[in-house]
Each structure stands twice: as structure tokens, then as C-alpha cells.
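Laboratory data are not the source of any read-out in this text; all were calculated from the coordinates shown. All figures in this text were calculated on a predicted structure; none of them were measured in a lab. Cβ atoms are built from the backbone, for glycine too; each structure is taken alone.
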Structure P
Amino acid sequence: MLLDSFLSFGLFFITALAAVVLFLFLYALVTPYDDYKLIFKDNNTAAAIGFGGAIAGLSIPLYSALTHSVSYFDFVIWAAVAMLMQLIFAFIMTRTKGKYSVEKLIDEGIVSAGVLMAFISISIGLLNAGSMSY
């Protein structure tokens, strides 16, 4: 019994981690700027804050899916929904043009734009998680 519980924990935990890793890859594809270059080479705080918020914004509904799913397959489906919602949000937000261009502001390292992106990502994650709590 204990071994079954530990194996279930491992399966769900590893799947959740895999979802986060996949999200890290897909998020970088969805945003029009090079997140990893901005963060690791250019030391761009705005990009790091925005990216961190996106990770938190995904982790919140993943937690909800972990606690409310009735099966492993159910969790995988809700994890995919959580990723899709965050990626759609990131795509829309980073394509805004004009004086409120998140792409331009983050690329320039404007920290307030990164903070806003992070908090909106977290808010989307909370709404996503709440919607999953059927």
C-alpha cells in the first residue's frame, strides 16, 4: 500500500515537473523575444520577472489539477489546459503594439512591464485554477 502511494506520488510529481519543463520550452517559443538570452546573457530583470510570473502562473493551476483530478489521465488533460491558457495569454500580451508594447518594454528591460506581466500571469493562473476546482 505504501509503495503504491509512493509510486503514484512519483508519477504525478514527475509529470508535473515535465509539464513545467515543456512549458519553459513552449513559452520561449511563444514570446517574440529571446527569454533565455535576455535573462542569462543580458541580465534583463524585466524578462526574468515576467518569466518567473509565468512559471508561477502555470504552477498554481497545476497544483489545482493535482489536488482535484480523479485520475492520472484527468491530471494530464488539466495540465495541458493550464499550459494552453498561459501560452495563449503570453502570446496575446507580447503581441500588443504601440506605447503599451510589452515586447518592446521587456526587451528594453523596463522592470515595471515585467512585474505587470508576472502579476497578470499569476492572475490568469489563479483564475485557471479556480475554474478547475469543479
Structure Q
Amino acid sequence: MGAWGTGSFENDDALDFLAGLDEEEDTDAVLDALDAVADADYLEAPEASVAVAAAEVVAAMLGKPAPRLPKELAAWARTQGAPEPELLTAATKALNAVLEKSELKDLWDDSEETERWVTGVKALLARLA
């Protein structure tokens, strides 16, 4: 896992996803990233990391951004307006899947930072509510 911290944007997969997002005119890529993990039996770490980042996009669109939201993402989210209910549902479902059945969770469970990571994901869920 190319991660240097527990934050939603502190890994290579999330940053790769965000790098391409500013070229998107709508939220289709965000919804695709969320839908890709919601019904999987088990999520690989890269897909789970991207889903967390995509959920952060939805939270930013709600006006509840992460404290360390990249400036480019904040600007892009403002252009999108409020998220559709479908996007909110997909974000919540994806985050629950990440917490319940993902390699990402398993990797964090093997570290000393597991509580911090889980707390961060749960705080993101709360911002989506």
C-alpha cells in the first residue's frame, strides 16, 4: 500500500483518482468509483482507497469537506453543486463496504494506526449524513 498516513488523500491510489477528476465535467467518475465497490464480495486496497476518496468528493459537494481537502478538489466540487441522492447513497454504501470487507481495512488492522483510520472513515460517514 502506497500510503503515508491514515487520511483519505494520504495514499497513491486516492491521489491518482483525484488527478484525473478535474478533467471530468460531471460526477460520473465519482459514481463509478463508488458503485465499483458497493456490491463486491471483497475489496482490494486500491479500489477501496479510491472509494474513500470518491466519498470525500461527495462530502465536499455537500459543503462538508475534509479538513485537508486538496484545493483542486475543492474547486472542482464547487462546480458540481449539491450531490444527487443516488450519489449520497452510493458513497455511504461504499464506505460501509470498505469498513466491513476490504483489504484496506485488513491492512490498517495490521498497523498501529487502525483506530485512527477507522475513526476517519466513520467521521466521513457522519459528514455524509
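Who wins on distance in nm of label points 7 Å out along Cα→Cβ at positions 9 and 97 among P, Q, i.e. which is largest?
Max of distance in nm of label points 7 Å out along Cα→Cβ at positions 9 and 97: P.
For structures P, Q, which has the highest computed value of relative contact order in percent (Cα under 8 Å, 6 or more apart)?
Values: P: 36; Q: 31.
Going through P, Q one by one, relative contact order in percent (Cα under 8 Å, 6 or more apart) peaks for structure P.
A value of 1.5 was derived for distance in nm of label points 7 Å out along Cα→Cβ at positions 33 and 65; which structure in P, Q was it taken from? The partial results should precede the final answer.
Details: P: 2.8; Q: 1.5.
Answer by label: Q.
Out of P, Q, which one gives 57, 31, 20 for Cα extents along the principal axes in Å as computed from the coordinates? Working shown, then result.
Numbers: P: 57, 31, 20; Q: 39, 28, 24.
Going through each structure in turn, the value belongs to P.
Where does the value -21000 come from, among P, Q, when helix-only ellipticity at 222 nm (-39500 (n - 2.57) for each DSSP H run of 4 or more, over all residues; to 500) is the thing being computed?
The correct label is Q.
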